[in-house]
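Asker: Several structures are given next for inspection.
Bear in mind that the values in this text are calculations on the coordinates, not laboratory data. For clarity, every value in this text was computed on a predicted model and none was experimentally measured.
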Structure P
């Protein structure tokens, strides 16, 4: 899951720090999520905000194992 988030962010041309600010989390938290760590702490509203910002879907980012 984390790799999907990282690849989508890179594809969108958004820096980690900018995405973290957009969804109101620390850059360290976003880095953990991109590494597949601490996903149990992510809320649905954050998933929706990330998906909208990266122009993708919650399913593509967080439910696909690719």
Structure Q
């Protein structure tokens, strides 16, 4: 897997987990969904994603969405 696929899978997982937690535990878990969405939106414009940066530092292969 490359950085792009890991970032997208992680973001999707966080959204689904936060929805389940908001239904089962507290609606405040939707804040996590908002944070993930805001991070995806800013990374679309800036090209910077903290998770992509961390994965690059760990030596994961680059994709086309988050270049080196």
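Asker: Thinking only about relative contact order in percent (Cα under 8 Å, 6 or more apart), which of P, Q has the largest value?
Answerer: Biggest value here belongs to P.
Asker: One of P, Q was used to compute Rg and Dmax of the Cα atoms in Å, and the result was 13.2, 39. Which label is that?
Answerer: Only structure Q yields this read-out.
Asker: Starting from the value -16000: which structure in P, Q was helix-only ellipticity at 222 nm (-39500 (n - 2.57) for each DSSP H run of 4 or more, over all residues; to 500) calculated from?
Answerer: Label of the source structure: P.
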